[in-house]
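Following this line, the structures themselves.
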Structure 1
């Protein structure tokens, strides 16, 4: 079975590796799901690192031109396990490029959080 990719609109960040979002299935059909980012485990939000991971995830999502989720499976808590991809917004002024995303390539959210040491790899 192949993974399916959907455009999403985040509603809010639950913690550093889980969000609630509207998932656009196509043909005007939208559902609301909790989405768990595959391959990472952020610390709980009652820790400083967990709060930083949550804030960073919110920043990445709020500053994205588009967000897509590649559905993999559901976990035992009913969350959809997904690979989350973002396309950053272009800089407002080309003379002052964004510091965090120097180009407009698609980024894997899990890789960004792992590279900033805000999450650990999760099998």
Structure 2
């Protein structure tokens, strides 16, 4: 396990960077895609960063990655969401499904990112 001050600073930057991106670039990015009539938001663009961060922080904290468990979670969520759309709403529109599924992935990824980052920094104490 790394414990140098440079390593801790790098991990702190890795932890804070997506939140700074969300705060600083939210309006310009959303405005850019709204002008082009796309339903892409800044939260859709930071999800891959959160997924990579989950991998890095979980490896640093526990020695193994939590990424397979996260993937199992989001794929199961996709199946459940599909069943809800088909059996409860009696329709499945792919665009709407993927948009809702991706926003659920954002919620799950930000929660797990904050949890793994917090556990990493607590483990340093």
To test your reading of the models, identify which of 1, 2 gives -5500 for helix-only ellipticity at 222 nm (-39500 (n - 2.57) for each DSSP H run of 4 or more, over all residues; to 500) when calculated. 1
Output the label of whichever structure in 1, 2 has the greatest value of volume of the Cα convex hull per residue in Å³. 1
If we compute relative contact order in percent (Cα under 8 Å, 6 or more apart) for structures 1, 2, which one ends up with the highest value? 2
Matching 3.0 (distance in nm of label points 7 Å out along Cα→Cβ at positions 59 and 107, computed) against labels 1, 2 points to structure 2
Using the calculated result 0.15 for FRET efficiency 1/(1 + (r/R0)^6) of positions 67 and 91 (r between Cβ atoms, R0 = 25 Å, to 0.05), pick out the matching structure from 1, 2. 2
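If you rank structures 1, 2 by mean count of other Cβ atoms within 10 Å over residues 19-26, which sits at the top with the largest value? Working shown, then result.
On the way: 1: 16.8; 2: 12.6.
Looking at the calculated values, the largest one is 1.
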State the single structure among 1, 2 that was used to calculate distance in nm of label points 7 Å out along Cα→Cβ at positions 11 and 115, giving 3.1. 1
FRET efficiency 1/(1 + (r/R0)^6) of positions 27 and 51 (r between Cβ atoms, R0 = 25 Å, to 0.05) - highest-scoring structure of 1, 2: 2
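Since every read-out is calculated from the coordinates, none of them should be taken as a lab result. Given the structure is predicted, the values throughout are model-derived calculations rather than measurements. Cβ atoms are built from the backbone, for glycine too; each structure is taken alone.
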